Each structure stands twice: as structure tokens, then as C-alpha cells.
Structure 1
Amino acid sequence: MNEFRLRPMTPEEFEAFRSRIIAEYADEQVRSGNWSAATAQARASGRTAELAPEGSKTPGMLALTAETDKGETVGHLWLGMVHDPADAPSAWIYAIDVTESQRAKGYGRALLAGAEQEAARHGATAIGLNVFGTNQVARHLYESADYEVVSQQMRKRLNSPS
């Protein structure tokens, strides 16, 4: 049921994907209290532009579409290869996006496994990602796939003095 193949995104697919993940990232940053609603969209767009200045053709970035044998898109994956000379080659998952109509069918787990396979195929010895603390579904997925917390941010909201 959750079999698919990964293929490079077309530039048009990447632009649609990029627009969607920018909006979602901005919303998550606002919900988390990190950014104001007034600046979130611009900040998210700026960060994405820094990471992928050449879109789907940015060196070191893999922008992939997951599709079934029938050509139905079930999700997208954005993976970056990190080659720091001082450290072992690793990869970073910037986004895993399962098509809304295909959620809760195992595609998220399959895309995660696909990311790991692609990273290893490109020489990575480790893979990382970031997840918002409020995203319980994603956190459970990553924990059940043996991802470990290596850093954690914490915050306490303070009452303004009267």
C-alpha cells in the first residue's frame, strides 16, 4: 500500500512545494511563539531562499517527489547533504510532506525510510531533522524510527509586569 518511487522534483513541483512549506513553516513558528505573524512569512521565505537559492537544482540538495507506479503523487522529500570537512558526511531532512489525501497510510514512515536510503546512497553516515515540540504525530514517527533527541530548546512565557 505504501510503495512508491522517488524521482527528482521538476522546477514547477519544487515551486509549489516551496510555497506550501514556507507557509507551513511560518505558521509553526508563529504557533510556537518564535516569530510574529507580521514577519513570519518573509522570514520563512528568506530562510528557504538561503537554503535553496537555485531551487530544485541547488547543489547538495535533493528535492524528490514520491509517486506510485500509477503516477499518483503521495508526497515530497527535501533532503540536504552536509559535507563538513571536520565531521563525517551527514544529511538533513528539511521537509517530509505527505499529500493530504494520502496521510495515515504509512507514507510518512516510508518517506522517512526513503530519506535514510537516499542519504546513505550519497555517502552520509548520519541523518538529522528538526521537529516542533507541538507536532506530536511527527515526534512519535521519528522516535519510533529510532531518532534521538540531540538538542532541545525550552522556553517559559513570562507575565508582563503590571
Structure 2
Amino acid sequence: MSKLCSRLRGSSSNETKAAAAIRSIVLVPAPAQSLGELPAALQWVIEEKADALIVFAQVEFSNGYASTIEFVTHKRLPTIFSLARGVRVGVMSYGVDPADSFRHAAAYVDKILKGTKPADLPIEQPTNLELVVNLKTAKALGLTVPPLLLARANEVIE
């Protein structure tokens, strides 16, 4: 049974737990609510002998991103990031396209500045998700990426 460490919170936690259960993957939370808690969370990943790591956007947008990159590179730990910028050292990323999200946010700001009440605007979920696979890192870690996953990827780094 594989062991996967992650920083789980909110709805992504429930969805991740459900998907892991289907695949018989043990999820081990390694939460870091602040940059100061990140070293302990990464040490926990080592102590739990995790087979892989999930890094959600909260870490990627904080100053913990560089520390996480250094850690997974040094430990040669297969990692999936929620933003494509992490895939340069991780195995893959799957998540929203930040540029697309910012464009939608700008459209909302434009409507509000033109007089639309924020309460009158619909709540929208991101619809543009991108999958990026780094074959170079996968091969360096001795991992085989299934052809179907490669076929579905928006970008493959070789």
C-alpha cells in the first residue's frame, strides 16, 4: 500500500481522501499553516516514509515554495503540485490555470467598478484545469508514466 503525504484542507481534502481510498492509498496529513511550521511538516514526511507528496496551492503561493522544492529535489520524492510552476522539479501538476483565474477575477472587478453589486454576480468554479507531466523527473526517479496520462496532459516536459 502506498503512503502519500499531503497538506489537506477544505473540499480538496475530502476529494483527495475519496480518490485515495479507491486506490488503497494511505494519506498522511503533513499540514503547515505558516512558513515556520513547514520544516516540521517536511520532517514528518520523512518520518512517515512517504512514497510521494502532494503540494497544494497554499504552499505554492507562500514563501514555503522554495523550501518545498529544495526538499523534494534533495529527497528525490515524487511530487504532484497544484500549479504548473512546481512541475519543473516535481513529477506532475494538476490544477487551475492561475492566468485564467486572474482573467476571470479582472472581469469581476470590471463589472463591480461599472456598478454591478457583488451579490448579483454568480459564483463560478474554475473550469480550465491543466495537467503537466515532467517525464525527465519521472525517469530520474525511476517512475513510468502511463501512456493514457501522457495523452491527456496539456504539456509534457521531456
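Quick note: the coordinates plus some simple rules give every number you see, no bench work behind them. No experiment lies behind these values; they were computed from the predicted model shown. Cβ atoms are built from the backbone, for glycine too; each structure is taken alone.
Source structure of the calculated read-out (distance in nm of label points 7 Å out along Cα→Cβ at positions 14 and 142, 3.9) within 1, 2: 2. Comparing distance in nm of label points 7 Å out along Cα→Cβ at positions 38 and 110 across structures 1, 2, the highest figure is found for 1.
Each of 1, 2 could give mean count of other Cβ atoms within 10 Å over residues 118-125, but the derived value 15.6 comes from 1.
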